[in-house]
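Visitor: Down below are the structures I want you to see.
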Structure 1
Amino acid sequence: MVLSALAGLILSVLPLPEWLAVVRPAFLVLAVLYWSIAAPRAGGLTLGFASGLALDVFRGAVLGQHALALTTITYVAVREHQKIRSKPAFQQSLIVFGALAVYEFILFAIDGWSGHPLTSPLRWIHTVTGALVWPLATAVLERSHSPR
């Protein structure tokens, strides 16, 4: 679980050309969401908060910005994990799209309150790409562990 979160962090902060960085899914958020749904006691809020703080440090954002957003959507995922897990992949992708939209809205609000507004509509593209990548990310992460 920690290794997949670390891999997600690396993929999230890896330097890419500007045109490709815009469409990059939030790999760390997807990994934390997966573990919050698949193993809520192990993944849980601690993984979300720690991963968010690590992302804040690596991105140089307002400290706690990503931690708050990631902890918020992790809480909902842990609370509703049984309902989400029972859905087919397409419906899970729609739920992940909603979670990523909430995540991005929290970041958008904190950016505005802290005086760092980024009002480009391109900031919302990774919510779509994250939802599209969700079935593939789920398949890869399912292979990384064996259920007990």
Structure 2
Amino acid sequence: MSMDKMRTIIAVEARRAGSLWLRWSDGIEATVDVAGLVKFDDGFGGASVGEWGHSVVWPSGADIGAERLWLETLSASGHEDARHFLEWRMRHGLSLTKAAEALGLARRTVAYYSNGDRPVPKAILLACRGWEANEGLPRAA
């Protein structure tokens, strides 16, 4: 059965100010810009992997969750389509099954799109917008 991948962060390195290199448990690596996500009062360089790999933390107490960092990884790795699709699912709390039912797709296809394993066709992204309009739900900018 195809599922959302359970990714954790296994390595992090602060690069230039506001930029992190991440290695995920499934082997994906990316450098992401996090300058706008968290305020750093006493330095950026002390980034480390948080408990269980579910965040990146700094000695100051600042942290960024893995879910948000995965969205940034999708963008940084050229999978903006997968990011938009996953954000749509997250915004509406849709499981793989519920998203598949909403769009008339196979659950496995939704998993491929959500994980960035396959490109999300423009027609599917438009269908997500149409689903929101049909359901009378707010759409993020």
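Visitor: For structures 1, 2, calculate mean count of other Cβ atoms within 10 Å over residues 50-57 and state which one comes out highest. All intermediate terms of the calculation are to be shown ahead of the outcome.
Guide: Numbers: 1: 20.4; 2: 15.9.
Answer by largest value of mean count of other Cβ atoms within 10 Å over residues 50-57: 1.
Visitor: While we're looking at this one, here's another question. Out of 1, 2, choose the structure whose coordinates give P(r) over Cα pairs in 10 Å bins from 0, in percent equal to 12, 45, 35, 8, 0 when calculated. Write out the running numbers ahead of the final one.
Guide: Values: 1: 12, 45, 35, 8, 0; 2: 11, 39, 30, 17, 3.
Comparing all candidates, it corresponds to 1.
Visitor: Say we calculate distance in nm of label points 7 Å out along Cα→Cβ at positions 82 and 106 for every structure; which of 1, 2 gives the highest result? Spell out each step's value before the answer.
Guide: Working: 1: 2.4; 2: 1.9.
Top value of distance in nm of label points 7 Å out along Cα→Cβ at positions 82 and 106 goes to structure 1.
Visitor: Same structure again: Of the structures labelled 1, 2, one was used to calculate relative contact order in percent (Cα under 8 Å, 6 or more apart), giving 26. Name it.
Guide: On the way: 1: 26; 2: 19.
This value belongs to structure 1.
Visitor: With helix-only ellipticity at 222 nm (-39500 (n - 2.57) for each DSSP H run of 4 or more, over all residues; to 500) coming out at -11500, pick the structure among 1, 2 it was computed from. Could you put the intermediate results ahead of the total?
Guide: Numbers: 1: -23500; 2: -11500.
So the calculation was done on 2.
Visitor: If distance in nm of label points 7 Å out along Cα→Cβ at positions 18 and 58 is computed to be 2.3, which of 1, 2 is the source? Don't skip to the end; give the middle numbers.
Guide: Numbers: 1: 2.3; 2: 1.3.
The value was obtained from structure 1.
No lab work stands behind these numbers, since they all come straight from the coordinates. Treat the numbers as computed from the prediction; the structure is a model and nothing was measured. Cβ atoms are built from the backbone, for glycine too; each structure is taken alone.
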